[in-house]
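Student: Pasting the structures here.
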Structure P
Amino acid sequence: MAENKYIPYMRAYELREKSTKELRELERKLREQLFKLRFKRSLGVLENKMAIRNTKRTLARVLTILRERELSGGK
């Protein structure tokens, strides 16, 4: 299990620069990453416990920006 590649913590201004299509893809990847992290935690092999928190926060930012765009008519 050498796969220790997490999607990096991203700020809102970095996410706003991305297209809606890119954000949807990032959302999918973050959900998948969160699932894997939770699974590792349940097995007791999770090394970086902050990774779950950071992934959840980045996912929330992505969803917030997507919702803002939906309400403003898209971009």
Structure Q
Amino acid sequence: MVWYFHLVEECDDHWVCQHGVRPIDKHSNLAEALQHLHALASSKTPSSIVLHLRNGTVRMLNRHGGDGPTSL
């Protein structure tokens, strides 16, 4: 089973960290949100981090697995 973590940009310029569709927390900047999700994803393998921008763009950022994080 793959764990999917999502980073969603909101209209108020905040970033919401989610596991699936369940919100975990909210950050005021992207760097903090990414750091938080990387920590969560590295503890739940295999896992992926997916970025969702307000303009509709969706990008797979990282996959965490047996060999460590891999940027895509």
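Student: Once Cα Rg over 2.2 N^0.38 Å, for residues 12-51 alone is calculated for all of P, Q, which comes out largest?
Tutor: Of structures P, Q, the maximum of Cα Rg over 2.2 N^0.38 Å, for residues 12-51 alone occurs in P.
Student: Assign the value 11.4, 36, calculated as Rg and Dmax of the Cα atoms in Å, to the correct structure from P, Q. Could the numbers behind the result be given before it?
Tutor: Details: P: 13.6, 44; Q: 11.4, 36.
This figure was derived from Q.
Student: OK, next. For relative contact order in percent (Cα under 8 Å, 6 or more apart), which of the structures P, Q scores highest?
Tutor: Looking at the calculated values, the largest one is P.
Student: Further, regarding this structure: One of P, Q was used to calculate helix-only ellipticity at 222 nm (-39500 (n - 2.57) for each DSSP H run of 4 or more, over all residues; to 500), giving -23500; which?
Tutor: P
We did not get these values from a lab; they are worked out from the coordinates using the rules stated. Everything numeric here is computed off the predicted structure, so don't read it as measured data.
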